Structure P
Amino acid sequence: MNDKRKLNPTEALYEWFKRIQVPHDEIGGFAVCPYSKSVRHLDLIEISLSDLVLPKLEAINKILVYRVEDEATAEQMEQKCQELSNKDIILLADHKDRNTYINGIQTNNGYYNFILCQPVGELNDARRKLLKTKYYDYWDKEYMKEIFGEYYGMLD
């Protein structure tokens, strides 16, 4: 996704959220993240990966986004997210150099390393609704397993 423009982290975050709200024929007319339109404000916190701690559930207004240093690898970010996620809050890594796709449509932001924190209940409610549609028919099974994590196969 990187192009010639140099965006600051906040600009990149809002540009990414705007992009994942656009419906695509390649994914059945769905947006990459169909529920992202319900997010009106994004809280962005810059922190080093080593200093990252699990936020309190009440501190998350729909979604909380951490920007971690550019030097962090995708593997380090994934490990930290798995380490910190619990039954109430899930952390999902979006590494700037790890391009991910749903049926050819890029899902990652491509600018900065972000970690998204969301309440598990709200996220899984949205996933259950989408499971009743054809939305996940366009997903590669391995990517779906990665994103769903321990909840893969448990929501239908």
Structure Q
Amino acid sequence: MKLLYEYIRGLAEQESATVKVPASVLSSVAGEYHVEPHWKNFRKLSKEEQVAWAKEHFGDGIREPIDVRIFASGLYGFGDGHHRVRAAQILDEMIPIRIGRNQLLEKSPELWEYWHGLVMQGLHPKWDLNREGWVIKTLEQAQEVTGR
């Protein structure tokens, strides 16, 4: 039992630690990519121009972590850092994140370990795993929702 408590405590401490995830799994909760004029115009650029922009501004990698909240739906949501995230997504890179709140870990360490394992395979929490946005409460429910 003592080892289990140490394991859970270790996972909880990781919540504020910096970890790297595929940038493709992050989702903006602020909606900037859809409403801000800069991003509307950016989408009109050619793929080559977008890649050149990403390399120019972030070619040496993303160093400052993105603050992320893991929602009960499993979504890895961020509100600030849109330029860094978009550049890392364009360059198909891993990006450092700092998890401020993790609702899946709050439910159970096993649920979090299962979900994060799928996300680290590059599966998007919303588009690949939970398209309907169900609130996930248990490991069994997550397995049912994802079909994995």
Structure R
Amino acid sequence: MAKKQQRTPGSIVEINIDNQYFVYAQILKEGLVVFDLKTTKQLDDLNTLLNAPILFFLAVYRDVITTGIWLKIGKLDIRKELEIVPMQFIQDALDSKVFRLYDPNTGEITPSTKEECKGLESASVWEASHVEERIRDHYAGKVNRYVKDDLDVFND
């Protein structure tokens, strides 16, 4: 663990995957965006991220940032297309046929259909190790077990 850090929108965090490569994410107003950019050396120029494709959006537990599990290495303006985080879905734990849409930008939850939720991320908060596993799986060409669980919801 490293130093205490604040959760500051616009900050870039470096995710070290098994001391083999680095992936970068940006803290947004709500959650973060992980960029689809894998480097074997630490980035010299963060501006590279201004055009980097998006791997996924998600929320992580506060301690991932505040305890320095992922180190903040700089800050960039948040790209216009990243200012509004995509909708997510919630499947009712007691009745698996009930779905809701969750807007991470406002916290609003509205009734939905299973069909409307298809293709969206599940509304959840991730541990650092689970995000790292998801990144590893992506670059290994494997479906991540947590993502598979969400996909299986729509394959019934």
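Rule-based calculations on the coordinates, nothing more; no lab input. Just so you know, these numbers come straight off a predicted model, no measurement behind them. Cβ atoms are built from the backbone, for glycine too; each structure is taken alone.
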Inset, instruction - Supply the structure label, taken from P, Q, R, corresponding to mean count of other Cβ atoms within 10 Å over residues 88-95 with the calculated value 20.8. - result: P
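Matching task: -13500 is the computed value of helix-only ellipticity at 222 nm (-39500 (n - 2.57) for each DSSP H run of 4 or more, over all residues; to 500). Pick the structure from P, Q, R.
It traces back to Q.
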Legend entry - Read-out Rg and Dmax of the Cα atoms in Å, computed value 14.9, 42, structure in P, Q, R: P
Legend entry - Given 4, 18, 25, 20, 16, 11, 6, 1 for P(r) over Cα pairs in 5 Å bins from 0, in percent, for residues 40-103 alone, calculated: source structure among P, Q, R: Q
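Once relative contact order in percent (Cα under 8 Å, 6 or more apart) is calculated for every structure in P, Q, R, which label goes with the largest value?
Values: P: 23; Q: 30; R: 20.
Going through P, Q, R one by one, relative contact order in percent (Cα under 8 Å, 6 or more apart) is largest in Q.
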